[in-house]
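We did not get these values from a lab; they are worked out from the coordinates using the rules stated. Bear in mind that the values here come from a model prediction, so they are computed numbers and not experimental data. Cβ atoms are built from the backbone, for glycine too; each structure is taken alone.
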Structure I
Amino acid sequence: MQKNTLKLTLGVMLFALGALNSTSYASGTPSAADYAYHVQPGDNLSKLTRDVLESHTGWDKVAKYNKLPNAHLLYPGEVLHIPYAWLKNSPAAAHIETLTGDVKLNGNPARVGDAVSSNAVLETQAGGGARMRLPDGSTLNVLESTHIEAKEITRKKKGDFFNTVFKLVAGRIDAVKNAFPAERSPLLIQGMHGTIGVRGTHFRMAQDGDNTLAEIEHGKVGFAVGEQAVALSGGEGSVADGVKPAAVIPLLSAPVVMNLPGQFENILVRVDLQEMQGAQAFRGEVAREEDFANILAQNTYQGTQVRIANLADGTYWLRVRAIDAHGLQGMESRTRFVLKAHPVAPLLMGTNDVELAHGIQPDFSWAEVDEAQSYRFQIARDQEFKDLALKQDNIKATRFSFAPGQNLQIGQYYWRVASVKGEADQGPWSEVRKLRVLPDSATAPALKPGRMIASWQDDATRKFEFQMAGSKDFSDIKLNLTLNEPKIDIEMPAVGKYFFRIRTVDADGYIGPWTPTQSFVSPAMK
């Protein structure tokens, strides 16, 4: 059964390729499928030839094929079987459903709804992508940095017969092909050294330099490499380089996502993957919907951590594939995640852990967050903030002080702050600071005068770039530092308002995005 399926798939592929007349891309010979035509009253030979058959196809062929005793006599209700290849073609088109980034159709900016017809050229730039809906309802995702040409997009005037052929010049596509009976809707993707022919499957194809790569998620396809026919099933791939025979290569299994939090609260999303034998790198893609109709972010990662920047708050889907030594991308895993990073948490100002004698009023301060309209403040007796000693909402300033006569009892406390946008859109909490209230007789350590001290939550194994400027657009940078820990401790600058931002630098050289702007006022301006 599998052998017959392969022969049928390759027959479809080779038939469509025969029409391309290309010397540099794969080609082949015709095959046929039948359309059942029911003779109507008034039908005659010339009418059927004009309306149903390709102009080069003679009626005598149809008569012989159906073994008609008299080719000039047709009877209403009579059923004629006509090979698919003999039916008259009609122009058809795919249509662009979604777009991301810079995409051009025939050299002009593409738009959602644009028709992609025979001889059209679609090009995506880095970070760009497009999804096309083919005439038979199948989908073709054109990923970033891809050049693809529509060689033929047609349908037969009679019946649900379609023929779609693309030439992948460079880049990568991801397609889900609807299943149709027999040869009614072949889809061929033609690479430099090989061609995929399919009827119903989820597959990917790439043209990477001189290598044509085929990757099958599920279903069965025929991969034609010159005179060689390679049968590929779900979980298998192959590479055609124009030199060596193509072989069936098992794809790497789907990556495993490790320790996914309930929600991410940093503007740089970091997703850890389990180590995988044979994986040279990982490919990560992010979309709002599970069908990945519109890819918002995509990248290749050398390590086992996927890093995604510049996403708005919301719910997303991440799909990841491992890449093997052949350059083949393996089976994909899909993971849903939630991001709630805005408005960002303010940086807490001053020394990390403070000790004060009982009766001394503590002064809590933090940086001003540009995207916040107010702040929420909490003090608790425990680090989980289940036993609150005090909470205060709708704070408009960037500091909090106790009212006269209001004091904390002797003991250990913890405090934190969150930014609030609008009426109730709270962002993540800041880092937690400690405050110890000592007995009256105790002596608290002296605080550092004249210092600008702030800290934030992050992995202390990374480095951090800190920029401070006198203007919100950072056109006049006053300070540019590389820090070895998530903390800044500098001499307080001259009188004025200052703006700052921070970004992470990983050990492998990856530089994260700048945080949203925060600011502080030098004490002399109070």
Structure II
Amino acid sequence: MKGLIARLGLLSRKLRTGFFFSLFILFSVFSSILFHLQFDLLDIESLQYDEGAIDTAFNWRLKMPDASSSFLIVEIDEASLQHFSEEYGRWPWPREVFAEALAGLSAYEPKSITFNIMFSDPDKTDPDSDALFNFIITETDNVIFPATRLSEKNDKLSEVKASQLSFSRDIEEDRTVAILVTQFGAATTKMAINNLLIDDDGIVRRFAALHSEPGFSLLTLPGKIAEVESRSLTDTEYLINWPEDINNYESVSFKVLYHALENGDESILTRLTDKHILLGLTAPGLSFQRPTPLSAFTEDTRILTAVADNIIQENGLSTIPPALILFLAVLMFGVLSLCFILKVDDGSIDAIFIGLETSSILITIGSMSFTSYAVDLSFLVFSGLIYFAICKTYDIPVRSSERAYRNFFDGKTSQKYAYFSVFIYQSGQLDQLLQFLQIRSSASEHIFLVDNFISSQSLFQEEIVESEVLVFMHSEPLAESEVIDQFSTALNFSVGKNFQSDALRVIVGLYNEMLGPSSVEN
């Protein structure tokens, strides 16, 4: 078994450079294929990201934006449903309830009033209620209603063209659109779509002020709110820069607000002025819940509020091109391989690796905490761990064989040669010594390196701390040379049965010569 381990060590030494170069090529090609399958590497403008990594980074952010005090969410919650059921029965309520609420809200001059409630069909049982609501809408300039973009598969069945929609933008192809709109005539010019951008795993992470489609764009509900603040709107996608707690947006129950409007409760009503008010369902069973990186269930009204906040504050997060991340990963693989090929000392390699990993983590978390970019370097962190572990594992038999560690030395190697010589050299002189010995690489079985002959960190080590030992096995005696004068040498000792103890005596003798005569008398 010991002989097998020794041969493994020698083989590892011979293949050392080729192994690390091959590992670099393998990881680089695999990473390129992985990125090609997951991202469009030629697209440097679109929002592209790894969903799981982004979610994890959000949970580790050091700083998150505050929920803006410019918003007020009016919740149609359980308490509201229960209260109004006594007079109107189960949901939905008559439109006159909302007409009265809208009239009351507008009197306090909010910046905008957004209904995240779909009124797509007329109330056939109470047409007067619809007429009243339509009249109040006509009188209210800053009210916004939702439209819902339906599946594109139904576009051919629709009779509505993009040009007929007041919230369509940049029309290049005036085609039919499958869409559900608010049925009130007065709301025709006061609508925008309430669709959320949902990733393949069903989680809401991104937004765009304009929903881009082939041939035209559609204004979103948060985008229309931001228009009130005179923000410029584009179809550029961003990651939602979530507040620390999405429930921190100011809110009030519809029941409480309705009573305040009836009774003139100024302690509540004064909160309406200069606010962007969003009315939506939050009662379980009626509200639309969507998973986000923050929670498995989040009401869509709160998500729309966070998106509107991002657009107004202009603090949505962009991502860097995946091609740049791939380049950094390949560069990291190259740096680590080069360190092992050049036999950088273990402490320096470890420091380089820890520096790369730490900086990748800090850049990922720091960018999402303090900048407008989400620089996701998690691939560097995890691939770097795997790469470094493989390199370190392979390097164990290499270094152990070079240093003739007990399990990697069976005595057979030394018996191949007639002589051994010992060289003590200063750190940094190894390449020069190998050139003199006409050895191409320290991986040669002719040599054993002893770079920690005295490994204690005591004061005695300071005398020889910069020196290292090389034991050279050779078949012919070495001739004296001027080059040898640069090193402490002991040449041409015969290899016998007690090679290890003989070599040790020679090494100790050389160090004794280096230290000079003792100043202590017996």
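Taking distance in nm of label points 7 Å out along Cα→Cβ at positions 169 and 489 as the criterion, the highest value among I, II goes to II.
Matching task: 0.35 is the computed value of FRET efficiency 1/(1 + (r/R0)^6) of positions 385 and 497 (r between Cβ atoms, R0 = 41 Å, to 0.05). Pick the structure from I, II. Checking each candidate, the match is II.
Looking at structures I, II, which one was helix-only ellipticity at 222 nm (-39500 (n - 2.57) for each DSSP H run of 4 or more, over all residues; to 500) calculated from, given that it came out as -13000? Comparing all candidates, it corresponds to II.
Can you spot which of I, II the value 8 was calculated from, given it is relative contact order in percent (Cα under 8 Å, 6 or more apart)? So the calculation was done on I. Given a computed value of 67, 22, 20 for semi-axes √(5λ) of the Cα gyration tensor in Å, which structure among I, II does it belong to? Only one of I, II returns 67, 22, 20 for semi-axes √(5λ) of the Cα gyration tensor in Å, namely I.
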